[in-house]
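Some structures to go through are shown next.
None of the figures in this text is laboratory data; all of them are computed from the coordinates on show. Predicted model only: the values in this text are computed from it and were never measured. Cβ atoms are built from the backbone, for glycine too; each structure is taken alone.
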Structure I
């Protein structure tokens, strides 16, 4: 829409995730500790036009928005077409 010409663009993304708990004990949890990126652009366009293009891309990115401003995630589980409540089936108890 902005009619900005790029010769080349390369994105390098690094994420840091952590996982904790046990699969067998059903206590697994995970978290994202951060995301960093480096965008390399080659273009004859003025820097201000490239900055505007990148600003629009960042502000319009659904993935970046979900990471920067997390929202509630709701889910529904169906087993063979019937609703199932995970809370009704707690993880196995630790054996002493």
Structure II
């Protein structure tokens, strides 16, 4: 599972089915929009390393997964740790 960032600063979580680095288009399965998150430390890499956690974790907002999504303008891809995957997968959608 990965965290993907697009050029409009949108963050998404899901399984990359395909990615074209020339067009910067990704096909993502079980895609969830990450609207706001709280974690162990700040920054997107901390989200990929630790997932949703900490005293404010319940204030995070992550949407329900959709079966597939086409994301454009991808500028960042971060592989999630197993700890982050477990935390995000178990997080209830808003």
Practice prompt. Compare mean count of other Cβ atoms within 10 Å over residues 31-38 across structures I, II and report the one with the greatest value.
Written response: II
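Can you tell which of I, II yields 16.5 when mean count of other Cβ atoms within 10 Å over residues 23-30 is derived from it? Don't jump to the answer; show the numbers that get you there.
Numbers: I: 10.0; II: 16.5.
The value was obtained from structure II.
So relative contact order in percent (Cα under 8 Å, 6 or more apart), computed for just one structure, reads 28; which one of I, II is that?
On the way: I: 28; II: 34.
It must be structure I, since only it matches.
Out of I, II, which structure matches 40, 24, 23 when Cα extents along the principal axes in Å is calculated?
II
State the single structure among I, II that was used to calculate helix-only ellipticity at 222 nm (-39500 (n - 2.57) for each DSSP H run of 4 or more, over all residues; to 500), giving -6000.
Values: I: -6000; II: -4000.
Going through each structure in turn, the value belongs to I.
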Item to complete: Can you spot which of I, II the value 1.6 was calculated from, given it is distance in nm of label points 7 Å out along Cα→Cβ at positions 7 and 71?
Response: II
